[in-house]
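Since every read-out is calculated from the coordinates, none of them should be taken as a lab result. As the structure is a prediction and not an experimental result, all values here were calculated from the model. Cβ atoms are built from the backbone, for glycine too; each structure is taken alone.
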Structure P
Amino acid sequence: MIHEQFYEDYEIGFSRRTFGRTITETDIVMHAGQTGDFFPHHMDAQWCATQDFKQRIAHGTLVFSVGIGMTASTVNPRAMSTGYDRVRFVKPVFIGDTITVAASITEKRAHPKRDTHGIVIERIEISNQRGDTVLVCDHLYLVERRTPGIES
């Protein structure tokens, strides 16, 4: 779906929430193969049984990737992602956990070099089925202004 939105159209406080997605053993194995991260925390059930969590945990980068993908429901031709700040893996995600994502606009600011664009910050909070926050980050968007140089 395409949803055209200029910088001026974003409102601080606007939020959205995704449906759930269950993290599977296949997700973990595929992610390990794609990244080369075969650490025992993710792959060795017997070893993990002797550790604090007693079970395998999903890669933080897997949870991040899946969670961000869950928020990608529309294409805005006036905006593009410029990255993520302050990514924090707050709690582990286990095989069988279902994650949901809340995304909220927390900040808008002028672009330091382009008066034709602004920066919009969207706080991403990924939670498990118990409501525990498992990952938090800020998603930065470069967004075209409808009216260059005028702050709103």
Structure Q
Amino acid sequence: MTLIRPFSPADKLAVLSIWREASAYAHPFLTAEATDQAEAMIRDHFLDLAETYMAEIAGTPVGFISLIQNEVGGLFLRPAFHGRGIGHALMDQAVALKGHLELDVFVENAIGRRFYNRYGFTAGEERMNSFFGHPEIRMHHGEQ
């Protein structure tokens, strides 16, 4: 059974490990340098600003969702746990808390785009991510 619970500072290393593993799986097009810089930003800034919820199975963190207001800043699962409803449960938590949600997903992230489409997100404008230099799509869920 999956438990969804609030992030605690003790979860920081687990979040970074999950992010690293899931990002390598869903974002193989990112350079190692960009990935290292993004990990430092998550570790040093983003986690302190975000409202994060952990998904754990048998006491082991396997995924997380981070929110800043109505923005999904990140939804990541260890790839071995894809397809078990964990991402859906994390997104349900976010919808229950926030209602309307928005997020950006890389055009090249077929895994993420498929999940968000199945969950009911609609695609909006496409733009270039200035940090990573890859195109992304703005997606929306629920009423504004």
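Which of P, Q yields 0.98 for Cα Rg over 2.2 N^0.38 Å, as computed? Going label by label, the one that fits is Q. For the structures shown (P, Q), mean count of other Cβ atoms within 10 Å over residues 106-113 is largest in Q. Work out the source of -10500 here, i.e. which of P, Q gives that when helix-only ellipticity at 222 nm (-39500 (n - 2.57) for each DSSP H run of 4 or more, over all residues; to 500) is computed. Of the structures listed, the value fits Q. Who wins on distance in nm of label points 7 Å out along Cα→Cβ at positions 66 and 114 among P, Q, i.e. which is largest? Max of distance in nm of label points 7 Å out along Cα→Cβ at positions 66 and 114: P.
For relative contact order in percent (Cα under 8 Å, 6 or more apart), the highest value in the series P, Q is held by structure P.
To which of P, Q does the computed value 0.10 (FRET efficiency 1/(1 + (r/R0)^6) of positions 18 and 50 (r between Cβ atoms, R0 = 25 Å, to 0.05)) belong? The correct label is P.
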